[in-house]
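Structures incoming, each one as structure tokens.
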Structure P
Amino acid sequence: MKAFSFRLQRVVDYRKLLVDQAEFHLQQLIGQRHQLQNQLIENQKSQAKCWVTPGSGSSVFLPELQSSSSHRRALKKRELILSHQIQGILAKVKKQQVVVRQAQQNHQLLEKLKVRRYQEWQAELDRESEEIAADAYRSRLHSRRSLIEELKVFV
């Protein structure tokens, strides 16, 4: 019997490649989300630092207050933009997770088929081996019987 070969091996390999690509894209999206979250944290730290509070006995000038206020508004606007970008990335991550799961399922189905076909091939190989062994046993048994019959003739 010839060696086992799975006719759809190229398809299995291609589907594995699709899984790898989908997982890579998912990792990129997760990396982008982490970057945006880090930027959001830094933005929030900057907002906390930019409050102008006069010390006891000191005065704050109007231009300084206006500058601080406009800076805080800009930081708030940046925070809003980052939050929207994070929400967009989260939606993309969820979609990509579905793509990854589907690609993995498609690959696993073919892998299961490959295993089943291998098991069938192995069972057929075992049957053939048993048949060859049985034929060899019957052949030896027949030759021994023939030898015994010949020896009986001489005796």
Structure Q
Amino acid sequence: MRFATICILIFGALCLGGYTGWRYAVRVNQNHIAFYAGGLARSEIHVQQQDAVRAYFDSSEETAIWALNKLLRTYDRYEDWRYQLVADTREAHQYGRGLIHGRLALLYASIGDLEKSTDHERIALELTGATDKESLYEKVELLDRAQRSRMRQ
């Protein structure tokens, strides 16, 4: 009887140790996955931002609209993502998203689609916290100047 009890205790200890080790390995791997996936997400967002800025300054209005909408879809994809990006990034993306909507409002107005221009303008005002159209477009102009000077370097 003693031998059977010892065997059961050893088997229980091995199972408990195996389960604990497995849980630890899963947790460590989830952290690694989150780190690498977050890096991939930030990289994709950065590339999309660069492409959208180049299209905004150097391409036709239609191409710029397409690139900016694609950037917005990229932000949307990572909005409620399982592997959350840094918390500060979400607020920065909200403000940046507002400026993108401001740019889209300008682009849609330039091609004559005033309904879409008004929609994007409304969203931009909400996201940037601008009090009126003039302050919104001042912010967009400041961003444009900063990005143009960065592109020349």
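When distance in nm of label points 7 Å out along Cα→Cβ at positions 5 and 125 is calculated for each of the structures P, Q, the largest result comes from Q. Each of P, Q could give Rg/Rh (Cα atoms, Kirkwood Rh), but the derived value 1.34 comes from Q. Which structure, out of P, Q, was distance in nm of label points 7 Å out along Cα→Cβ at positions 77 and 141 derived from, given a value of 9.6? Derived from the structure labelled P.
Taking distance in nm of label points 7 Å out along Cα→Cβ at positions 37 and 133 as the criterion, the largest value within structures P, Q is that of P. A value of 16 was derived for relative contact order in percent (Cα under 8 Å, 6 or more apart); which structure in P, Q was it taken from? So the calculation was done on Q.
Any read-out appearing in this document is the output of simple, stated calculations on the displayed coordinates, not a laboratory observation. Quick caveat: nothing in here was measured; it's all calculated off a predicted structure. Cβ atoms are built from the backbone, for glycine too; each structure is taken alone.
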